[in-house]
Structure 1
Amino acid sequence: MDSFSRLVRFEFEDMNNISESFRDFDFCWSSCAFEHLGSIEAGLVFVENSLNCLKPGGLAIHTTEYNCFSNERTAKVGGTVIFRMRDFLDLGKKLRKNGHDIRYNFNKALIQLITMLMLRLTR
């Protein structure tokens, strides 16, 4: 437990305005949070900005709700938005152009629909 306490910390942060003090981390994780930022665009901007928190080779994992029924119709704005596969694929193209390695796990669970984005900073 001493090593864990020494190496790991938990902090609250404004996901729409990540402070400059959050840099050079090995790992960044958000769990079912960025779908509550008000819009699909705001959520995707957060995922992209979260990569600035990582040092080269760092890993970001984000989970969120996922619309496995439509790649067109979805809740795009409001208290909870539901991302579509196309939202993540478009983000992936952008991130790959910027030198990131991105992997998806589109999991269609019966009770809870969650998508895990695994992003590895490669710059």
Structure 2
Amino acid sequence: MIKSSYVYIPVTDLEEAAGWYENNLGFKVRYKDALYYDMRTDNDVKIMLIANENGINSQMKYSSGFQPAYGFCVSDFDVIRKKLVDNGVKLGKIFDYFGRSCSFFDLDDNKIEIWEDYDYNKLKP
């Protein structure tokens, strides 16, 4: 039975990126070695920072532009977005499609998204 998930995030400096993810999104290092850092939030959302040797990013490229390959559902969109703004994080515009969302970029230009979850019971088929 699946109980959770995780994403790999390629970064150039594991220690610096770990500080960025802790400061901006509340992740804390649970384990680290020379290859990766296992980071989790207090409610056990997991990311794996991995050493980026080839200058890659984790977003997908479409003809219309780049799309985040992953995002985080958040319970308080405005608070988290404000924290990112206050910390000088590069942000995209807000979209409202099944809940508000916006993209942002980490230190390595990985495009990520925050998205306020929506009530499935209010969706019409």
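Every number in this text was worked out from the coordinates using simple rules, so none of it is lab data. This one's a predicted model, so the numbers in the text were calculated from it and none came from an experiment. Cβ atoms are built from the backbone, for glycine too; each structure is taken alone.
Some values worked out for this structure:
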quantity: If Kirkwood radius over Cα pairs in Å is computed and equals 15.5, the structure in 1, 2; calculated: 2
quantity: Entry that produces 3.1 once distance in nm of label points 7 Å out along Cα→Cβ at positions 33 and 57 is calculated, selected from 1, 2; calculated: 2
